[in-house]
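Structures incoming, each one as structure tokens.
Since every read-out is calculated from the coordinates, none of them should be taken as a lab result. Computed from a prediction, not measured in an experiment: that's the story for all the values here.
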Structure P
Amino acid sequence: MALDIETGNYSWEIGGWDKHSLFEPTVVATWDGNDGHVFAKEDVEMVNAFVHPLHPRTLGDHLQKHLDNGGKILGHNIRKFDLPVLNAALDCWTAGELIGKSDSIIDTKILIDKAALSVGKVHTTLDTLARSTLDLSKSMQSSDAPAAWREGKYLEVADYCLKDCQLTYDLYKYGVDNGIVKSRNMENGSIVEIEVDWND
């Protein structure tokens, strides 16, 4: 099940990416290939997802149920950002426990970064990987989400968060089915194939 979060503030406003407890989670989304769940700080109405209030117990129970059923949590940079922020800023106990369970997490960014060492310098942002591999792009840039939230565009941010989950899930599935994902070489812009093993 893919997971993604959005925040209402920027790293530069709180002193850096490592200040996990100072981030303000606004939306958390999950996607398991069939169902989407959105946990939002403000009320939103969505026809393509089940919507819940953003509460640590509600989110924690949702994640734990998936784990109890033998599932894994998938995300792009969830080890360094999403899970630490949910643990420190939202006090979500399940996120905290997940950080220590390497066999329950698949972090596509970390695994692609490691695999890409053999093909030279490549972009490993979700947007570049999705464009190169799936011919799909993000509906918004990550840097735009906090500003959009502050402007009251709650539904737009929630939809963006869910779509990022779907992109991550589809990228993962492509890697499972084909053994590779694609990106762009930083030096010449060419499309390169990166062999991936999500169980590594």
Structure Q
Amino acid sequence: MSDGLVVGVDGLPRCAWAGSTPDYAAYHDDEWGRPVHGEQPLYERLTLEAFQSGLAWITILRKREGFRRAFAGFDPEVVARFDPADRERLMADPGIVRNGRKIDAAIHNAQAVLALRADGGLDRLVWSHAPTRHTRPSSMHEVPATSPESTALARALKAGGFVFVGPTTLYAAMQACGLVDDHVAGCHRAVG
């Protein structure tokens, strides 16, 4: 096995980060690195990545259903209309990460998603920053924290009114949404 792989109980080699819990293995196998399109799914991923900032991803993953309930299934039309009472409700909800700045960002970013519709929408903007070439990492040490594309996407989203969207957060979102495929060589999900 190459550096950065772990063999699961099912005998399949996976990226090492996916081996610590069944939750990670399922997320790795079923979602991470697969292309995500559409306003609502992309808004969800961007929001969850922003909430993850400074925390372990497993925290967000295990609260995902709570986030979906709290944020109306990540429907940006609904979230954009959240008012101070909704914010107070969210701050009291143990099913999510209760961070006021991140909650405010999620509401603000829902409004920005709606504003993007006039320019082709969130899907078009995000996917226009997919790299034309990407080299599969041979180990976890080769996986970057940012890229020129994630930096450019951060600038574009900020210009569109988004907050809490730095290059590191956006590189993680690009991985999660399949804009880049950082499954290490030898992983059963590595394609090509």
Structure R
Amino acid sequence: MLSDGRILVGGLPKDGLISVFDPQGKRLGHIGEPARVDDAPDLNAVLNAGSIIVDDDDDIYYVFRFLLTPTVRKYTREGKLAAEWHPESASLDQAIAQAKTTYEANKEKGVFGGSRVLTAGAFDAETKTLWVASGSQVLQLDSSGKTIRSFELVRPEGGPVQASGLLVDRDFIRAAGPLHGTFEFLKPH
């Protein structure tokens, strides 16, 4: 939600990445154009699904979950594209390889599903940075989309936390995983 009460909703985008509604639920329009990755409209919609993150200044970040090129777009509160980032890391390379294999297999079968490349995101109000996850790897991005640091989220007994949700505050990173619940990690400073 934006500070003026407008509500942002994602889904399987065909016309716009983010639907915008007023506080009473009236659709006002959309923000962002989907990337054209596939000729099949349903598969293209799946590949454009993402997560919406809003910072304290009402900047809107759209983290594409299934695109084969890791992509984050930043929009102004008015809906204008301000930046597009493509985070890189060795761990992301593995996620991309898996996603490409899944994409090709699904396309061959006519199935509209995918393998997530970027799995979660959060904005850190203290450092004014965006955090994105790809499975158990977390990357901290500066205001120009450059990686400040990256590291793996590991459970106390040693296994990875596959982050499907992130919350970052002054001292902690909280990561929710689909199998093992939510874990709290000290945030590196």
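Quick check on the output: 24 is relative contact order in percent (Cα under 8 Å, 6 or more apart), derived from one of P, Q, R. Which one produced it? Provide the component values of the computation, followed by the final result.
Values: P: 24; Q: 32; R: 12.
Going label by label, the one that fits is P.
Each of P, Q, R could give helix-only ellipticity at 222 nm (-39500 (n - 2.57) for each DSSP H run of 4 or more, over all residues; to 500), but the derived value -4500 comes from R.
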